[in-house]
Structure P
Amino acid sequence: MKVRPGRPSEAADLTELALRSKAYWGYDEAFLAACRDELTMSPGDIGPRRTAVAEEEDGRVLGFTTLEGAPPAGVLGMMFAEPDAVGRGVGRLLFGHVVSEARRLGFVRFTIDADPNAEPFYRAMGAVRIGATPSGSIPGRELPLLEFTLTSR
């Protein structure tokens, strides 16, 4: 597996990957439909959102992430893996890439509005829960708000 920059031509495929990844947690069609706008990537989003893609040697995309904002504080905006790749290290690889990229760019921390099912993963990576944030898709739903602080290297 390797990580590379996302390509604008992949926006629609990454959107569908995000929806498949979200469905992995058992959300129904109505929930996924409500999330579609928030999970949609456009070609113009790829560069500005610092999209990175994890792929196998044969070029199959296994997941992607975004690092948004400007130093010193940013946001891990999206991070999704193909359902059949969950547990294969895709998330760990992408998270490590975000940390390295954030450090390189001068960030000192970033926040994560996590799906409740993903909170244990982010906590295992070293993020801490600092509160809750309203869902951008589902009125009345709150998401864990996490923060990852970059240490000097």
Structure Q
Amino acid sequence: MFLQMSLEYLRQGDQVAGPAAERAGDEAVRALAVGLRDRWRAEAEVMRRWLSGWEQPVTADPAAGAHAGHGDLRSLRPADIAELVAAQGADFDRTAVSLLLGHLHNCVEVARMEVAGGRYPPATAFAERVVAARQEQIRLMLKLQTGTTMVR
């Protein structure tokens, strides 16, 4: 379930990071988005390989009850993506960073659930690396958010 949920979060995050990598006016935002996408692609490859080896689907069970106990994490909504697409200039950068910050926080929470309750040691170790990577990405985004032209 962790891998399936994480793949979905990577897909959602790419809906923000993709446009940010292309349209952000702030070079630092563009560079961070490119870095996120590169890391996510590498992580997704590992997750898909494990799921394939276990003969499991890459998508989680869509039944609402299948996700009980996974917290109240909010996925990116179509309205969020529409807001991003419509934004221009500095508003685009602010919106992209804001959406990515919330998204990365949710990724940390999903990975922490795996660390706490996972039963496959390589997956829990992977989740620990994801937590560390996402926390570093969040730190970079927060610095970016407060230290650039985005706040002006």
Structure R
Amino acid sequence: MTQRDSVSSALRHADQHCAERGARMTPLRQNVLALLVEAGEPVKAYDLLDKMRASDKSAKPPTVYRSLDFLMEVGLAHKVEALNAYIACAHCHDDGGAELYICRDCGNVTEKHGAPQPQNAPEGFTTSRSVVEHYGVCKDCQPAS
């Protein structure tokens, strides 16, 4: 699958995902999601803004942050707090959260599907979105035995 196919597939999925939830995927939101998918790694908001400005000189930080907030709200992107960066979501999280595994050596972030509700949540607490970050060393960066 080419990069273009990957982006096209992600945008089709996003349109359907949003339509099912009564949310609207605007061209700006599509552009931000496409940039996240193209990057294939965590991207800082201002790096997204720089890429957007190549084709839209009027792009401003608030528009990028609003798009990222929307994408996170509908489950199409995650913020990697440790890196202050964003990644496209690898799969839907309607029935669970995301677990991000962050390699301290190469910076690679791998996403896995998490539990629907945290097991240690306070009584009566309902989680709307959850992202857990694990830090360590990926298999490619492990020292040879």
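Laid out as a table, the results:
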item: Value -9000, calculated as helix-only ellipticity at 222 nm (-39500 (n - 2.57) for each DSSP H run of 4 or more, over all residues; to 500), assigned to which of P, Q, R; result: P
item: Which entry (P, Q, R) yields the derived value 11, 37, 36, 14, 3, 0 for P(r) over Cα pairs in 10 Å bins from 0, in percent; result: R
item: Winner on distance in nm of label points 7 Å out along Cα→Cβ at positions 89 and 129 once structures P, Q, R are ranked, highest first; result: Q
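Readers should treat all values here as calculations from the given coordinates under stated rules, not as data from a laboratory. Computed from a predicted structure; not experimentally measured. Cβ atoms are built from the backbone, for glycine too; each structure is taken alone.
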